[in-house]
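Take a look at the structures below.
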Structure I
Amino acid sequence: MSKVLLVHAKGGPPLGHVLSRAAARADVHLLALSALPPAVADTARHLCASVVTPTAAQRSDLVSLIVTRAKAVGADAVLTFSEYAVVAVAEACEELALAGAGGAAALARDKRLMRRVWQEHGLAQPAFRPVATEADLHAAAEQLPFPLLLKAAWSAGSTAHQIIRSPHEVSTAWHRSREVMAESAQLGYAELHVAEAEADFVVEQIVTGHAADWFDEPGWGDYVSVEGVVADGVFHPVCLSGRMPTVEPFTERAGITPALLPQDAQDRIVALARQSVDALGLRDCGIHTEIKLGADGDMWLIETAARFGGAMTVPQVEEVFGLDLVGMLVDHLLGRPVTWPRQALTPAQADGAAGSLVVLAVDGDGGAWPDRRVWDATAAAKVPLSPGSALSVVAESSLDDGSLVPVYDPAAGANTMAALCLLSATDPRTVLRDFTTLVDALPQVLPAARSKEATR
């Protein structure tokens, strides 16, 4: 049987989902750069031919570590589903002469390089400037129109995003973003290969989205993602996922598959995603491209990642369209024939709908909960939803029951999430409606924190 080295780190689809699909296609050897989630640790040891957790010293040269381990197990393919390990795995695959994202992987990771490539190709995106110092940020603020969005160049999950509305907010935003990136690194949510990546930032103009020009009903967010894959350098779009509105500054609350868009709109969005992917020059990897939707048909690229979407995007695609993206990518990297969709699948081809909700301590309008609550998966599962809907809590991506729900920190983004929920429903509208119900109900149905807990 073929052998695969799977490099595990924070982020990406749930490890349990990835392992079960990959292990069905090959012998999986797991290189764990992050601790295994307790909920799947036993499963991982059962499904994998080996599980290795390197020391900090061994991780100092990550590419060499991956190459050495791949040779030791005789890996026929090496892959990762984590944003933070994409570049290291791509470089290791180059050294091993194995299929992978290729030398352009960093272009789909470093937001400064990504935007520069798009600019060279004349692709629609917000005006931007790379920044490495506070002085750079002040200079950029004199050149770009307010409001501005400061982003860490190598971050994920909206971590360290800061909205800057006027010149006097520049210094505060800079220092807060630097603090958050340092805190994220301590939690394991940071680039694993590029030295001092937490010091790299980009600032960009905030463009105005207008979901009403794209969706027939209210409640949808003003951006979508195109899920797909690049195989032998050719982009294959799979489907589109929609969103609920983000929580300020731009933290994602929920993704819904499929996005309920008319065919002509979907075609235009996919065409822009294709231009983005082609410009970056990726070779063999999953693809997740986010696109902002404006008034009168305007669109702007947000980012393209050389991996599948995180949270429950991959399981959602499998449930709705019957495509095992993990297994298909493993097969492709092993040189087996794979039949990718001829074009992006549409809502008409979907079997129901599915969505993932990030539980944050904010209400539907983005306001903080009035008091502190304790996470309880059983209580969340009892919220009445639509007939035919089924809600489950993703244990490996959620706090243990009885844990205090963190206060939402706009700068920290998804780092302050309490849980991740998966919802299956009859159609996308129902997912949207049920998530709205769930968001409204959680601050009432979750147990109140004891006074001593609430002060922490």
Structure II
Amino acid sequence: MTSPKSEWRVGVAGLGTVGAGLLNFLSERPGFAPAGGSARVSGVSARSRSRPRPFDISSLPWFDDPVALAASDETDIFVELIGGSDGPAKAAVETALKAGKPVVTANKALIAEHGAELAALAESKGVPLLFEAAVMGGTPAVKMLREAMVGDEVVAVAGILNGTCNYILTEMEAGGRSFADVLAEAQRLGYAEADPTMDVGGFDAAHKITILAALAFGCAPTFGAAEIEGVDKIELLDIRLAKDLGYRIKLVASTARSDDGGVSVRVHPALAPLDHPLARAGGALNALFIEGRRIGRIFIQGPGAGAGPTAAAVAADIADVMTGAQRPVFQKPAGALKPFTPVDAAHTLGRAYLRLLVQDVPGVIASVSETLAEAGVSIDSFLQKPVEGEAGVPIVLTTHAVAESVMAEAVRRIAALPTLLQPPRLIRIARI
């Protein structure tokens, strides 16, 4: 347990957008913690000392190596804002924890991929490892699960956890533009990186939902077991047809526990009804549902990134350290954490949107319907809407709930039909 101090010396590694925002915050409000005392930046580290920054660091002690900053006798709390699951970020965090120093990080990849071993190290030294800023920026998703929900049993968590993808899908619908066009704009505006794979491939959201799953169900973060599908294959045609059916496409990250104790952790495009709160969360916003067995559903929404919101989340964790707040990193003691058991696809039920591009010939609809029926899939709604410029006729249907293994077999059979002009496009309908 950390002891009360009148002043806490904070070492900050990583001086990008969030790091600069944190330095600015601590310079303006050093005594922000509710229990009193103050926080002072005692050293900084980054890739380049001379890079232009919105905050003057000339008076702060500089460390070329973040590991040296973590080990410094002048560092009471180590803040890691470098990023990346391995390399300097992991080495520096491990160094701080081994030295018995509290760690605050915004690094979702590090926690999602190495959270269990870092939790064991932190708990063996009796110091906090906090990461509120790793999920949803300044919107308190981690604290909701770590603190507010401990009196309930979490059933499921689902939401929009990547602002870049949400912005792209929103702008595709609003402007009638292609994925590639909107992505290029997002890169110009700074919403997307030069290499957008982590965002549009779904990996960023997968890191975040992996963390939330560990907190919700008291299991070890198991990123390698997450099912991940990004938005890079979403076409404007699907966005338009989904809207005609009363839905909006979002990248939904979700985790739920089955009756037999299995846990699903998934990221994929999904259709949400137009009047649903997730469908209404536009632009770069993040939004999340947490469902408890006693409390029911809680909905939170807010900015998932940015200097101000994310730095505020880091500062909140620093305040928790200063006030002596401490609890297991992932709800259970680290020694009790086990990787979750994935849910068998044969036992996972869900509805789906299926779009087919077929030849405009007699009997094609009947062959599709028969193929689905033979596979055990029942059609809920059907839409045939010729689209100008398409070589064939798009057929769109939604299904009743069915096991995912059954749906996969149905899609395989449909793909073999001679009247299909391109592979079937399947998008899940969100279970929210």
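Quick notes on this one:
- Origin of the derived value 25, 51, 20, 3, 0 (P(r) over Cα pairs in 20 Å bins from 0, in percent; candidates I, II): II
- Value 0.00, calculated as FRET efficiency 1/(1 + (r/R0)^6) of positions 38 and 382 (r between Cβ atoms, R0 = 30 Å, to 0.05), assigned to which of I, II: II
Only the coordinates and a few stated rules stand behind these numbers; no lab work does. Quick caveat: nothing in here was measured; it's all calculated off a predicted structure. Cβ atoms are built from the backbone, for glycine too; each structure is taken alone.
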